[in-house]
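Please treat every number below as a calculation from the coordinates, not as lab data. Computed from a prediction, not measured in an experiment: that's the story for all the values here. Cβ atoms are built from the backbone, for glycine too; each structure is taken alone.
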Structure I
Amino acid sequence: MNVYTPILVLGALAAAFTVFSVVVASAVGPKRYNRAKLEAYECGIEPTPQPAGGGRFPVKYYLTAMLFIIFDIEIVFLYPWAVHFDSLGMFGLVEMLIFVALIGIAYAYDWRRGGLEWD
């Protein structure tokens, strides 16, 4: 249990700071509410009534989000490789070149299909 004590202490400090910040902000902060502040903010655009089904988002939004996740995960895998580049030798270099080539092929395919174009 002694190994986990610093982690538990840090978690308790983070939770205490969070609770303290919320309580102090609500006690000290200004309380001048008006109708404009209580409305939902929609990027400066007046909200319009939604259709009965709630409306549909174009699939392009989801595809873009998936592309972001894929390339973000690629960067996560590149960090450990860059840190241990010297100790991996030629094997690590070849494996990373294959990995980057596969991701590059996927990127080129999506680019050719028009997945990165916004209409």
Structure II
Amino acid sequence: MHILVVDDEKDVKDLFLQKFRKEIRQGVVSFEFAFSGEEALVYLEGQNPESVLILSDINMPGMSGLDLLQHIRKEHPQTPPEILMITAYGDEENRNKALQWGANDFLTKPLDFNALKGKLLK
């Protein structure tokens, strides 16, 4: 499984690589990281987006995760990638928007990595 993590906080990369080191070593998952919505779109242009699972933060400067979600859903309406939205703010407005605009799931920070593994590695 190929996962693109989109988050403006650069320390997220080290955290994911540490929490999934066993699964990475076993070849179960691989990660790419984008530190903005714009960077994620550039990355997806060079990929088969249908093969990428996206974990995106909502609150980022510039293009927000919700903007990224809308853009991806418009660009790939036939076979959209699975997109999970992550935010430090578990408010209903963001949750409803994310799900209404096509997010597959909504997670809050701090992430429960055991629960996340359960969702991703089912």
Across I, II, distance in nm of label points 7 Å out along Cα→Cβ at positions 31 and 63 reaches its greatest value in structure I
For which of the structures I, II does the calculation of helix-only ellipticity at 222 nm (-39500 (n - 2.57) for each DSSP H run of 4 or more, over all residues; to 500) return -11500?
II
Ranking I, II by volume of the Cα convex hull per residue in Å³, the structure that comes out highest:
I
So if we calculate mean count of other Cβ atoms within 10 Å over residues 95-102 for every structure here (I, II), which label has the highest result?
II
